[in-house]
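Read-outs: derived from the displayed coordinates by stated rules, not from any lab. Model, not experiment: these values are computed from the prediction. Cβ atoms are built from the backbone, for glycine too; each structure is taken alone.
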Structure P
């Protein structure tokens, strides 16, 4: 399977899964395994459609700072608190208002993945936003993906983001 086929199959198939319960399972796994305990500044994402929803992490980790992406010509991250207003962004996203922060201020990014290869490389929607944004980033990168597409035998490009950890729902 090539990258284009993996992306197409995953996006088609995930419309059929119970993303609400899978999202709860992923959040529970992250909390139960203390995965975010050592990080203070965490980049997360607001789910699009049937992406695994990790926003409940903010309710559990009230002492941490969270940042959501905003997409202009490129992606940037803005500090976000649970009660902050979100505005409609491109690609049916919800985005925070405010000023972007330096990428390296964020200790850990939790990244949505359409698919993940056996060697922990991420496949996204194909626009390359995260690949460009995280190029050269030295912090921790966690990919979130449905288990059916989280361990694919794929040959990816060297610019595709390598993840430090993948969590499959």
Structure Q
């Protein structure tokens, strides 16, 4: 019998780790007065605490912790709702390049990830993996390196784009 496969898992991990990179970049920018940020302890500490949580969420997903699939789905639903608000802002004339860029991510990746993580085969993989998962494309140092590289690039790009 074929093992179930986790659909969307690699993108979910990259999404969480990219948010980690974005928040870390913004916290460091606040600490060093870059990217339009001024030193703000709440931005620095809050960003780093949230980044640590997102890093752990991505790693837990990568390993197949079943409860984290539901946490990720909830997070993606919230991000989708933020994307809808952002779209309304764009449609009512509050245009900016950074808002357009982040809205595209919020309404592109987040709903797609909800759909993929709700897939029956994905749920079955998490049920079998129970935190010991070794899914293709998310396991092994080569794949983890690829995921981390994509996440860092996207996280820094989004942090930079939001400063425009």
Structure R
């Protein structure tokens, strides 16, 4: 199975109750190879919820306790992001996932960029907590921005081959 951020598959799990439906992923979802996951819901955060950002650091630093994530009200949400990442990893392992496709810029799922912690809409290079943990544990991690039809077909074919 390929782990995919649930919001990219149209699940209404974003902090504001919306989704981030990705038309390319939707087109290939009928192949039955995607396993939707939202680390923030796995950590029992509600929908809707306050937006969160990693405070001038990266997901890897949150994992090691050297940085914090906060919501818009200043509440430390690091433990939720770490818990959600751990549960997403458990789901990846249970489903024999070797690949994850995650929502870019999310404090959990950002692959190449995350918001800078100022809540001013500024993005910086870095990865979210879940992306960092999955990559650390050997999964190949992609953002929806990395996808092309050819790459997605290749990942699905590889996943099918891995199952046989």
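Assorted remarks:
- FRET efficiency 1/(1 + (r/R0)^6) of positions 49 and 105 (r between Cβ atoms, R0 = 25 Å, to 0.05) - highest-scoring structure of P, Q, R: R
- Origin of the value 13.1, 37, where Rg and Dmax of the Cα atoms in Å, for residues 17-112 alone was derived from one of P, Q, R: P
- Structure (P, Q, R) behind the derived value -9500 of helix-only ellipticity at 222 nm (-39500 (n - 2.57) for each DSSP H run of 4 or more, over all residues; to 500): R
- Which entry (P, Q, R) yields the derived value 15.0, 42 for Rg and Dmax of the Cα atoms in Å: P
- Given 29, 45, 23, 2 for P(r) over Cα pairs in 10 Å bins from 0, in percent, for residues 41-80 alone, calculated: source structure among P, Q, R: Q
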